[in-house]
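What follows is a set of structures to go through.
Every read-out reported here was derived from the displayed coordinates using simple, explicitly stated rules and does not represent laboratory data. Nothing here was measured: the structure is a model prediction, and the numbers come from that model. Cβ atoms are built from the backbone, for glycine too; each structure is taken alone.
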Structure I
Amino acid sequence: MGYRSSVALAVSKELMPHFLTVFAKCPEAQAMVFKEHDRMDEDYDGEGTFFVYWDQVKWYTSYPEVEAIENFLADCELDDFEDLENSYEHYRFLRLGEDHDDLDMMGHLCSYDIGIRRELTF
């Protein structure tokens, strides 16, 4: 993983109650999401999807706020919510690090809209 990353996270309104429990366990995550973002949209797609984006953030699991969000994502990957089937359809997470091959991509929510675009620059 590179020193700095660009990170996007989208959470559906159905999954949002589970995401909010992250903040009860880790107040630093609440500050990171609601105060330290570069962009936040509480209704990203017109259907209540919460979206947050950080640019040039140090995304290390040694930081408690990052670890808390990563643990939430792991629960989503395991489909670990009794009241929600197919949780992978209810979130989208992208992390693009500084290195060319440093990329994490999980979940399918808004995958038509939230993605990676590679292009040549000159």
Structure II
Amino acid sequence: MEPAHDLSPSEQEAVREFPAVRRLIDLHRARWRITPVISPEGVVSRVDGMRVWPDPEQLDADWVDTIMVLSPTDAKGLRANPDGDVVWSLEGTLDDVVNGLLALPPPGAPGAPRLIKGPTSRLWTP
């Protein structure tokens, strides 16, 4: 884990209580929106995150990276193109998924995923 000196006092307290929160702070600092999902009982049932990238080729379209965290050992991340098709996904630990998402090149950059992973849910008609 990285040194706590780069964390605010409230972030340090959160990381002391829940060490996995550090990875969510890493995403937040990379311009992600992080949202806890609260159950009817008032407890955090999962944490969702999203980062929107403007499409370098289309001014009116966006690429989206998302993460869903159920626990430090159960997380899912993906990147979708402007049509909503998944071009990258990863399931695993919070560390694995955050590392994968932070390593993805921006859409349109060399090495950025572009190929659709599997069939889409939409019906194609000529």
(request) Output the label of whichever structure in I, II has the greatest value of relative contact order in percent (Cα under 8 Å, 6 or more apart). (result) I
(message) Can you rank I, II by FRET efficiency 1/(1 + (r/R0)^6) of positions 55 and 79 (r between Cβ atoms, R0 = 35 Å, to 0.05) and just name the one with the largest value?
(response) II
(request) Determine which structure produced the value 2.3 for distance in nm of label points 7 Å out along Cα→Cβ at positions 63 and 87, calculated from the coordinates; the candidates are I, II. (result) I
(request) Compute percent of Cα pairs over 21 Å apart for each of I, II and report the one that scores greatest. (result) II
